[in-house]
Structure I
Amino acid sequence: MRSPTPPTPPRSHRSQEVGAPAFLWVLVGAMALIELILSAADAGIVGSPGWRWGAYRVGAFWQPLLSGEVIPVFPGQSVTMFGTYAFLHGGLMHLVLNSVVLLALGKFVSASIGPGRTLLVLLFAALGGGLAFGLISSSGLPMIGASGAVFGLIGVWQTWDFLRRRRAHRPLQPVVRSVLALVIGNVVLFVFLNGGLAWEAHLGGWLAGCAAATSFARR
């Protein structure tokens, strides 16, 4: 059986989209709108500072919901949180960092497999991030952010790079170095944030992205 071949990104031409695809901007716009409203509430411009906690209560990922330690706010919350947590952030900087990587890598992946499959990758990675966090973490704090989906895109990119290099009999050390850099970066951030980094979601999203990349490469 032939080794899987990753999709080949299209060559640039005049008709090619210059910026990120519209669907990525819609996702970023939705996340930005939510965070801007919550930030405005924090500042007392609209609503009240309690809005952010209220949003976290209904939309963040809560590990205790899976174990039954806490009662859900509404029926089905233990299911919907696998997707809604990705649209909530801890502040504007958190939002900007995730959005920049989402737009950059999302454009790259979409150019290779199309918007529909890219959306599937993002959904699969968000689910994988939530699942890994739910299985590994014992934290009672809310988990939020699109980083699980973002790490899924990173997993796709690194997996395709690995497959291309292996197929072309090129050195694999650059891929190994990029993965190690990713691990070290997470460790540094974990220490810098005093443990306030959901590395479990990063790992789950990355693994989901690697699996998705391999699946698409075999088609």
Structure II
Amino acid sequence: MDVFFKGNEIATRNLTPGINVYGEELITEDVEYRLWNPRRSKLAAALLNGLENLEIKNDDKVLYLGASTGTTVSHISDIAYDGKIYAVEFSPVTAKKLTRLSRQRPNIYPILGDATKPREYMNIVEKVDLLYCDVAQPTQSELFMKNMKIFTKEDGLGMITLKARSIDVIQKPKKIFKQEEKKMKEKGFKIIEKIKLEPYEKDHMAFLVEKNF
């Protein structure tokens, strides 16, 4: 994967030299890199915390649920520079910002849609190599699995970042994560890797999974 580590920092090669996305620092050596802020991107946090088994190739197709304004999407756009990133966002206001970003980065395909209703964008999104889900709501794992079944290739991967307090405000995060892991296993998903996101995100855990059916 085209990601660069230097100490406790991480960066991606800038697809659009001279242009940053969210105020991140640009660093020029032989080529230009964008520093990837792990406090604004859960994927960056997972990678800095040692996530090992995720590989995004330069021509991969990615479905991103909960794209927001495109912070993490933009770094995936750097990595999969010859691929496609289908970025689903529910908020019309936020989706407008995502659309502006896609004008600078033609491999981003913004979709105004509801991730709980994947059939609404079924005719737009093709089979993908990676499905990434960052939708903080109680039914996050359910909508993740529903989208995985429809959109991922046979050998495709899924990554979900779970926020314990969006699922249950009373139970301990450790118990919540165990329950969510059990749900995914019972539905036929194999857990490849799991990793906590502290100190960058409190009470969050990322799961990397594949279909086992």
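Derivation of every value follows stated rules applied to the coordinates shown; laboratory data play no part. All of these numbers come straight from a predicted model, not from anything done at the bench. Cβ atoms are built from the backbone, for glycine too; each structure is taken alone.
Which structure, out of I, II, was FRET efficiency 1/(1 + (r/R0)^6) of positions 31 and 199 (r between Cβ atoms, R0 = 35 Å, to 0.05) derived from, given a value of 0.70? Corresponding structure: II. From which structure (I, II) was relative contact order in percent (Cα under 8 Å, 6 or more apart) calculated, if the value obtained is 27? Value 27 for relative contact order in percent (Cα under 8 Å, 6 or more apart) corresponds to I out of I, II.
In this comparison of I, II, the computed figure 9, 36, 39, 15, 2, 0 for P(r) over Cα pairs in 10 Å bins from 0, in percent is attributed to II. A value of -23000 for helix-only ellipticity at 222 nm (-39500 (n - 2.57) for each DSSP H run of 4 or more, over all residues; to 500), calculated from one of I, II, originates in structure I. Ranked by Rg/Rh (Cα atoms, Kirkwood Rh), for residues 119-174 alone, which of I, II sits at the highest value? Largest calculated value belongs to I.
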